Structure formats: structure tokens, C-alpha cells
Structure P
Amino acid sequence: MLDELEFRDRSDEAIRLLQRALEKASDNHDFEVDNNQGALAIEFEDPPAKFIVSPNSPVRQIWVSARVKSFKLDWDENRKTFVFPADNRTLQQLIAAVVSEQLKEQIELPE
């Protein structure tokens with residue numbers, strides 16, 4: 001398990017990379033991205049929705065709240081990324097899927 005400093009560094013980097021990928025995708029799709037104190041908000045106007053991606057230090061996970069679901073991602077040391085254990089999707093893959101579902105059009109986010 002990661003110690004708190006390692007978790008903070010890795011989760012900050014993961015969220016920063018995700019934010020950059022989402023900002024690039026938002027140029028071509030109808031949503032906005034905002035970082036507020038380390039938590040990422042992805043906001044949609046039509047239909048209205050807000051997804052939240054945030055680090056949870058006490059349990060060393062990144063939590064995603066999207067489409068009335070909650071996803072808890074763990075650090076995968078072999079893959080060097082945060083992964084949703086239920087299906088092994090990376091943070092980028094998971095967010096690309098839920099954003100695509102919300103927009104009803106496919107988006108790609110680089111790893």
C-alpha cells in the first residue's frame with residue numbers, strides 16, 4: 001500500500017493528466033472541466049450532470065462519482081496507474097466511458 005505522500009503525489013499526477021486530457025476533449029465535445037482544491041468536476045449542460053473525481057487519502061483511492069454510481073480506484077503498482085478493480089479499467093478508460101455514456105457519443109482519452 002502507498003504511504004500518504006506517495007499517494008498524494010501519484011493521485012495529484014493522475015488527476016492532472018486526466019484534467020489535461022479532458023480539457024483537450026472538451027474542445028470538441030459539450031462539457032467543461034474544473035479543478036477545485038485537487039478534485040476535478042466535469043460538468044454537462046444537456047442533459048445536466050456533474051461528475052466528481054477526487055482523491056481519498058485515508059483509504060489511498062481515487063473516487064469517482066458519475067451517473068449515480070460510485071467508483072473506487074486503487075493504485076496498481078504493475079501498471080503504474082489507478083485502476084477500477086471490478087473490471088481493471090484505468091482512470092482514463094473509466095472516465096472516457098462514463099463521459100461517452102453521458103454525451104451519447106464516443107470520446108477517447110489518452111493514457
Structure Q
Amino acid sequence: MKPAEINLRWAALQSHIALEFDHEKPDLKVMLFLIGVQELGKGPKKFSKRQKEELMHIANCRLFSALGFYELEGLDQDGWPHWKLVKPIPAYTLPEQEMILKSLIIHYFDDLLTH
């Protein structure tokens with residue numbers, strides 16, 4: 001997708017999520033948190049600050065697994081997924097990182113809604 005299409009689809013996804021949760025449009029961090037909770041499969045519940053950071057890490061790993069950077073190793077005794085880095089992620093600029101994450105999040109939710 002081109003940046004203009006990514007931004008258009010990102011705005012539509014944000015609006016959709018905002019309607020579902022009756023809140024303002026979620027930013028990247030909120031979207032990562034939601035994906036982390038979805039991947040953990042244990043929500044909704046209260047999470048500690050550390051757990052929220054771990055959920056965002058799970059989301060990043062899950063998203064970047066679509067590009068072949070991570071592989072799921074398995075679940076720990078508490079059911080939390082663990083990922084291993086299989087190839088280094090290039091040093092993207094901040095705008096590149098944001099555009100890649102938005103694109104991966106769009107694809108994630110597209111897949112989630114069609115399956």
C-alpha cells in the first residue's frame with residue numbers, strides 16, 4: 001500500500017475501533033495494546049504497567065512475524081506467548097516505522113475480521 005492509502009485505511013480503522021469502545025480514536029500504542037490482549041486471549045481484565053508493556057511487545061512481535069522477523073516459540077506456564085527474533089529488523093526511520101506499523105495493524109485487523 002502507498003502511504004496515502006495506509007493513512008486513509010488507518011483513519012477508517014481508528015474510527016471503527018473508537019465506535020466499538022465508545023472512546024476517542026486510538027493511537028498506535030492503544031492499537032498495539034489491543035492486539036496484545038487479543039493475542040494473549042485473556043481479556044478484558046486489569047493489567048499492571050509491566051504487563052501492558054509486555055502486551056505491546058507481544059503485538060509488535062506478532063505484527064513483525066508477518067514480515068518474517070519473529071517466530072512464535074510457544075506459550076509459558078501462564079499462557080503468555082513468547083517470540084524469538086529470527087532476523088534483525090532494519091533500522092527504519094521513525095516515519096518509516098510508523099507507516100510499517102500502521103500497515104501491519106491494518107492487515108492484522110483485516111485478517112481478524114475476515115476469519
Structure R
Amino acid sequence: MAGRYALFAFNGEAMCFVHVLLNALDLAARGHEVQVVVEGAACGLIPRLAEAGNPLAPLFAQAREKGLVAGVCRACAAKLGTLAAAEAQGLPLLADMQGHAGMGAFVDRGFTIITF
């Protein structure tokens with residue numbers, strides 16, 4: 001039976017974020033509904049996600065093409081100085097919880113939350 005999963009990426013290390021993307025793509029390929037939220041320190045990776053030659057870029061592009069990226073925490077991107085990069089990439093900015101990306105709306109829609 002297919003599930004619904006929201007993967008919240010808080011960790012700002014590229015190696016961890018690779019696993020967020022790999023799991024999102026794998027779950028989607030298995031028929032699950034998946035949404036990735038870039039939060040916390042992971043917002044610092046945003047400029048690198050569009051860099052040619054960066055190993056994260058192709059995976060992130062695949063996840064975006066498949067509609068798996070829900071968005072980026074507006075407050076954290078602003079704090080880390082990557083808000084302009086998120087806007088330039090056309091990433092949705094999430095701010096439903098006092099300026100941050102909240103989990104509540106995903107839970108209300110039946111998503112299981114997984115944090116990285």
C-alpha cells in the first residue's frame with residue numbers, strides 16, 4: 001500500500017542531503033507520495049543545488065522534475081543568506097509556522113514525517 005511521506009532535511013551536510021534525495025526518488029519510484037522540505041542548516045546548500053558539476057545538482061533536478069520538492073523554509077533561508085538563491089531557482093518558500101516551514105500541514109494531510 002502506498003504511503004505519504006514528508007522528508008524534512010535539517011542537516012546541512014551534503015552527504016546527508018544526498019540521502020534525502022535518494023530516498024525521496026526511491027520512495028516515489030515505489031509508488032509513494034513524497035515531499036521534500038529543505039529546512040534549518042540544509043538551506044545553506046541551496047546555491048550549490050543548481051551548480052553545474054555539483055554532485056547534488058542532478059539529483060535535486062530529478063526530484064524537482066518529479067514534483068518531489070515541496071519547498072524551502074523562508075526564515076532559515078533568510079537567516080543563512082540563501083533566500084535570493086532559492087527565489088532565483090523558483091523554489092517555493094514555506095512560512096506557515098511563524099515564518100518557518102511547519103510540519104502540521106503535512107500531518108493534517110496524512111503525511112508521515114521523516115527528519116534528516
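Each of structures P, Q, R was scored by FRET efficiency 1/(1 + (r/R0)^6) of positions 21 and 77 (r between Cβ atoms, R0 = 25 Å, to 0.05); the highest score is held by R. Tell me which of P, Q, R gives 25 when you compute relative contact order in percent (Cα under 8 Å, 6 or more apart). Corresponding structure: Q.
Where a number appears in this text, it was derived from the coordinates with a stated rule and is not lab data. Remember, it's a predicted structure, so these values are computed and weren't measured experimentally. Cβ atoms are built from the backbone, for glycine too; each structure is taken alone.
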